[in-house]
Every structure is written in structure tokens, then in C-alpha cells.
Structure I
Amino acid sequence: MRSPITAPPVLRGTAILESGALAYRRLKNGKLVILLVSKKRSKKWGIPKGRVNASLSFGETAAKEAFEEAGVIGRVSPNSIGMFRAKKGTPIPKNIEVWVYLLEVDETLSKWPEKQTRQTRWVSCKVAARELREPVLTHLCHRLAQS
């Protein structure tokens, strides 16, 4: 991965700052697989992410969300590897800005806080790129496949 992106210290405009984890692990055959998490309100797949709060860094927030939403623990990258903007919520959508961090998964738990409300899947980088749909995440999945 090239030049890491550093998250801004302040909120830009009216966007809500969120932090997400692009969680991955390497299989015994050397191939990388990426963790997908079901979204709560749709049948789509995404990455674990959530609102940044003042008591945690962006990277710590990404790791916390990965634990809460998918039951994974690992090493989070010190710098963001990408950022995307989206709209979230209904009936009045809010603008969000999601800073993405790599999370190399060391452990997968059998119980975690949101196990009853979410599904998880480990997939190839190619499948993740197709399922995630967000152009920045698609690009990051393709880059991971080459590492």
C-alpha cells in the first residue's frame, strides 16, 4: 500500500465523521480474504464502521467497530488507507465521511455484541470488490489482492 492518508482532526462541513475497518486475513495458501458485514437496514454488504468519538482515535474506532459488528480482533493500521463520502439514514439522509483503516485479523470470536443482528462472510478480494460497490473500497480490495 502506498502513501497513507491521515484523517483530519476536525469535522468538515456538515459531514458526520466515521471510521471503518477493511478487515482481512491471509489463508495458509497465501491468498487474502476480506471480511464483509451485513448492513442493518438493507441486504447489502459493507465493512464494519461507526461514528468517531472523542475518546478514541480513528484507528481505534475502526478496530472497536470490527469487534462489535463482526467479532474480530487484530492489528489496525496507524494511518487511514482511504476515505469516501456517502449518505446514511432515512427519512432524512445525513452526509457521512468514512475514513478506512486496514485491520489484519488475528482472532475471530464465537460471541460478539452484534452477532444476533448481523451476518459476516469471508470472501476473496475479487468478490469483496464486487459486493462492496463503493469505488474507494473496490479500489482498495483490488490493491490488497496484489499484495
Structure II
Amino acid sequence: MHEGEIDINIALVKRLLVEQFPLMSENSITVVRSMGTVNVIYRLGDELCVRLPRLETWADGIYNEWTWLPQLAPHISLKIPKPLALGKPTNWYPCPWAIYHWIEGSPYQDNLVSDERQIVHDLVNFILELRRALVHKSERGWNPGIR
């Protein structure tokens, strides 16, 4: 997909889990087919998922998610992933990676949408909530520590 992409597979995910989060390594691991191109996502059991950056240059995104998501979640009406565990880079996988609670759902598809106006309304509401949260936080001197 991308030049220089890291080879990520179930064996790698299992190895990372065994080394860094052994209690979670007993869960089943399955590939999540995603439209995303920045991270690879694996389902971990029924309740969790693992996100791993495809390129080292995108690795800071995991740190940004780790910082921002818990701060924004209370202000957003839509479900957003809850970070649970932050994995460290290793000699054989050079990026931070993370485990999140799984949010059940499906990627956008035209045939799944029965009311496009409602989708637009939900998207606009999400953007407004996000903007209000960021303005509110910045007025109080909040610095999310983005790298």
C-alpha cells in the first residue's frame, strides 16, 4: 500500500502482546478489514482492538490519540475509542502501538444509509461538539502535548 510499510501480521501482534501485555495475549486475534491506510487494526477477543502504525513517520499518531481521546470523549456524543494500553517500540517493531476498547459498527457504505440528512446532521453535530471541546479546553490553558 505504501512504500516502506512495516510488515504487520497476526504473528507480530501476538509477539508484541506476549512480550508487553501477556494477560491479553490469550485473546483471539483477527484482522479487521479497514479503509484506513495509516494503521493496521486487529480485533483482540470480543471487546478490544489493536492499532499499529504502518509507517514509522506516522507513529506519533498513536501518542496523539492516547492524549486526545480521553480528553475529548466526555464532550462528544458519538462513541470514540477508549485507549487501554500503550505498547512500546521494540527492536523488531519500531513504533508505539495501542490497545483500545472495540466499538461495534460498520464503515460508511451508501447501502447502509437510509437517511442521508440524518448522517449529515450527525456529522455536523460531531464537528460542533469537537470544536466546542477544543475551544473550552484551550481557554483553560489545556495543552494536549501533541508531538
Using relative contact order in percent (Cα under 8 Å, 6 or more apart) for the comparison, can you identify which of I, II gives the largest number?
I
Check the numbers for distance in nm of label points 7 Å out along Cα→Cβ at positions 87 and 103 across I, II and tell me which is largest.
I
Given a value of 16.9, 49 for Rg and Dmax of the Cα atoms in Å, point me to the structure among I, II it was derived from.
II
For which of the structures I, II does the calculation of helix-only ellipticity at 222 nm (-39500 (n - 2.57) for each DSSP H run of 4 or more, over all residues; to 500) return -11000?
II
Check the numbers for distance in nm of label points 7 Å out along Cα→Cβ at positions 79 and 135 across I, II and tell me which is largest.
II
Quick one: distance in nm of label points 7 Å out along Cα→Cβ at positions 15 and 119 came out at 3.1 when computed from one of I, II, so which one is it?
I
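Here, each number is a calculation from the coordinates, and none is a lab measurement. Only a predicted model underlies this, so the values are computations on that prediction, with no experimental measurement involved. Cβ atoms are built from the backbone, for glycine too; each structure is taken alone.
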